[in-house]
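Asker: For reference, the structures are reproduced in the following blocks.
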Structure 1
């Protein structure tokens with residue numbers, strides 16, 4: 001039985017419910033990452049004994065499931081997407097925006113499908129515009145492909161943000177600090193393709209990079225869906 005199927009205990013002194021528990025856990029994670037979330041710390045923030053929480057949540061993994069579903073409520077589109085491409089773009093962009101607000105989400109993306117009510121609503125909003133566009137297996141692969149792209153891109157962006165905080169160096173400052181080493185290595189002539197990339201490549205910000213990559217992936221999916229025999 002999942003945590004969503006299991007009823008909450010009856011009301012006791014010092015009002016408590018899963019909504020308050022999850023809100024406290026999300027606040028802790030926003031402040032200090034998932035490692036800051038323990039049942040003891042959540043209980044302390046709610047000013048209750050830790051054992052009180054076990055009537056509502058059996059394990060920390062269940063708590064993480066509830067936290068993820070809470071954030072899926074932020075990912076859920078405000079309006080029904082007009083077509084499959086918009087639906088997948090909205091999913092990608094709103095997931096990225098949510099992860100930038102709640103960096104810990106990046107650590108929990110890409111695992112088993114989330115099964116909470118908000119997550120299921122997001123999945124429904126994403127799949128509905130794809131109904132009839134292609135056979136079911138092709139639709140599933142399309143969604144998986146786009147999800148794999150934005151999950152990887154989000155994790156990389158969050159990793160860079162964490163590295164900036166850990167080192168105290170912005171991306172540009174880190175590049176300047178690493179410049180002498182990179183220059184020496186490129187001067188050996190062993191890395192001609194990399195040298196061309198470093199000297200002639202155009203640097204773009206994270207948002208532009210994400211949007212460009214997403215467009216390329218969506219273009220590839222569109223080309224696949226347009227092939228004969230894919231239900232169009």
Structure 2
């Protein structure tokens with residue numbers, strides 16, 4: 001009888017199916033949930049770069065070696081943190097309405113989550129997140145769209161959701177970059193514009209940038225909220241044209 005093959009190491013090591021250690025009340029109660037909540041609180045307060053097993057352990061009066069009984073790497077901790085945020089997004093309720101309303105809700109929930117947890121956007125855009133909350137939210141998003149007229153083909157559902165998510169991630173990364181620039185320069189948007197305005201005027205006066213001059217003179221320069229909604233409308237209008245074909 002041939003020997004039974006062991007599962008691949010990566011499969012056996014998935015944090016989502018790995019049991020927690022037996023409960024040990026001393027020197028203090030610990031669980032994955034407490035570890036992740038402490039890491040999220042630290043990231044919300046000090047940024048993602050501040051999160052380490054040592055610092056999270058210090059928040060819980062536990063050494064980092066004790067945390068290794070609950071997770072193996074910092075990457076696993078980040079995945080657990082992301083999954084909690086997906087749980088918060090799902091708790092906003094069922095996605096309802098026509099396809100525009102569903103996709104708009106998906107976009108707005110992601111943006112609201114990124115505003116509450118500014119580090120969240122830095123962990124999006126790579127491989128699909130596979131935690132139970134992330135999978136449940138993906139299932140709810142795809143199911144809500146697939147139940148609307150025009151999205152009977154699952155490929156069309158995937159294309160629409162991925163397109164909206166790509167726009168959202170790009171827009172949120174831009175907003176996050178602007179915020180980081182403010183923090184690093186010590187100037188808000190208005191102060192930065194005032195400081196650079198004389199230079200912009202001199203460059204426009206050369207006559208080499210007529211379209212940029214029109215932007216400065218005639219564009220409305222709306223708030224980030226308005227820009228986000230208008231950009232999302234452009235994406236949804238494009239999906240509508242594709243559906244009409």
Structure 3
């Protein structure tokens with residue numbers, strides 16, 4: 001296979017938005033949160049003799065996640081801590097430690113507003129300072145799901161009378177403030193597994209190592225999203 005230069009020394013390394021035109025698309029399963037579609041497309045749209053490829057994929061609305069960071073004063077001095085919730089995840093049969101997160105289920109809602117809402121609803125927290133920490137696709141080989149991870153600072157508790165009433169898997173979801181070094185050790189040791197949390201913790205330490213110079217604003221351009229709320233679906 002011939003090697004292709006990623007940037008040719010002129011532009012930064014980046015993923016390329018080059019969606020193939022979908023020739024045929026059918027929803028084969030409709031779920032409460034996501035659907036399964038079967039789509040056919042050609043890798044080379046100009047090669048009419050090429051047999052179309054057919055793939056099944058999860059059509060997902062996308063989500064946001066929030067790494068809430070605070071400085072906690074101890075007798076040994078100030079310590080940075082991350083807010084984690086523990087939530088039961090039925091597909092894997094485990095209670096996972098996770099940063100607060102939620103679906104992009106309100107059409108047209110800015111990502112940072114979704115993040116503010118989810119932080120309030122899942123952790124009874126609000127924050128005055130917001131930045132974009134990282135963006136990623138959870139399973140690009142089989143799902144459209146894209147997640148933006150935010151960094152939230154200057155965190156405070158939501159007044160008790162204004163707190164969201166949680167239900168379902170969120171009804172008994174404890175909150176813990178954990179030292180950032182302890183969370184990093186848990187990630188590197190393979191003791192916590194939620195992907196948003198792993199990405200968020202590693203990104204946090206990378207940004208700190210670069211003195212926070214690379215933090216993006218909360219409304220930074222998001223990854224291409226051709227199936228999210230308000231997105232154009234291929235013909």
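Bear in mind that the values in this text are calculations on the coordinates, not laboratory data. Everything quoted here is computed from the prediction, not taken from an experiment. Cβ atoms are built from the backbone, for glycine too; each structure is taken alone.
Asker: Identify the structure, out of 1, 2, 3, from whose coordinates distance in nm of label points 7 Å out along Cα→Cβ at positions 15 and 191 was calculated to give 5.9.
Answerer: Value 5.9 for distance in nm of label points 7 Å out along Cα→Cβ at positions 15 and 191 corresponds to 1 out of 1, 2, 3.
Asker: State the single structure among 1, 2, 3 that was used to calculate Cα extents along the principal axes in Å, giving 71, 52, 26.
Answerer: It must be structure 1, since only it matches.
Asker: Which structure, out of 1, 2, 3, was mean projected area of the Cα convex hull in nm², for residues 47-150 alone calculated from, if the result is 7.3?
Answerer: Computing mean projected area of the Cα convex hull in nm², for residues 47-150 alone on every structure in 1, 2, 3 gives 7.3 only for 2.
Asker: Now, a different point. Quick check on the output: 2.3 is distance in nm of label points 7 Å out along Cα→Cβ at positions 103 and 135, derived from one of 1, 2, 3. Which one produced it?
Answerer: 3
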